[in-house]
Structure I
Amino acid sequence: VWCDDGYPRLVQRPGDIALTGKISQRCACFKEDELDQPGLEVYAGCDPSSKVCVV
């Protein structure tokens, strides 16, 4: 995954629990000042300051 502008993070989608019974995640790009939001997760094995992560 990559971001042209920002940093890739996994975002929890708790709203999906009503449909699937599980919390799903999606990828999104965030600017540096947005990285402290709850529910954001750095990809495993990826440097938090990287704009490209191999998954």
Structure II
Amino acid sequence: KIPGARMIMQVHDELVVECPEKNAAAVAALLKECMVTAASLKVPLTVDVATGKNWAEC
């Protein structure tokens, strides 16, 4: 668990998480790891991660 991080929205195949700026890199890394290992498939699951002060910056 990362202090101050919380998922605020899920839109189709996107997750929007709010957290303190100092924790953004750790949250992004954790989310990416969780998403690429969510299922064992014959094809790789690829994930793009972006951070910004608001959704428009991502």
* Value -1000, calculated as helix-only ellipticity at 222 nm (-39500 (n - 2.57) for each DSSP H run of 4 or more, over all residues; to 500), assigned to which of I, II -> I
* Structure fact -> Structures I, II compared on relative contact order in percent (Cα under 8 Å, 6 or more apart): the greatest is I
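Out of I, II, which has the highest value for distance in nm of label points 7 Å out along Cα→Cβ at positions 24 and 40?
On the way: I: 2.2; II: 3.7.
Going through I, II one by one, distance in nm of label points 7 Å out along Cα→Cβ at positions 24 and 40 is largest in II.
Values in this text are rule-based calculations from the coordinates and carry no lab data. From a predicted model like this one, the values you see are computed outputs, not experimental measurements. Cβ atoms are built from the backbone, for glycine too; each structure is taken alone.
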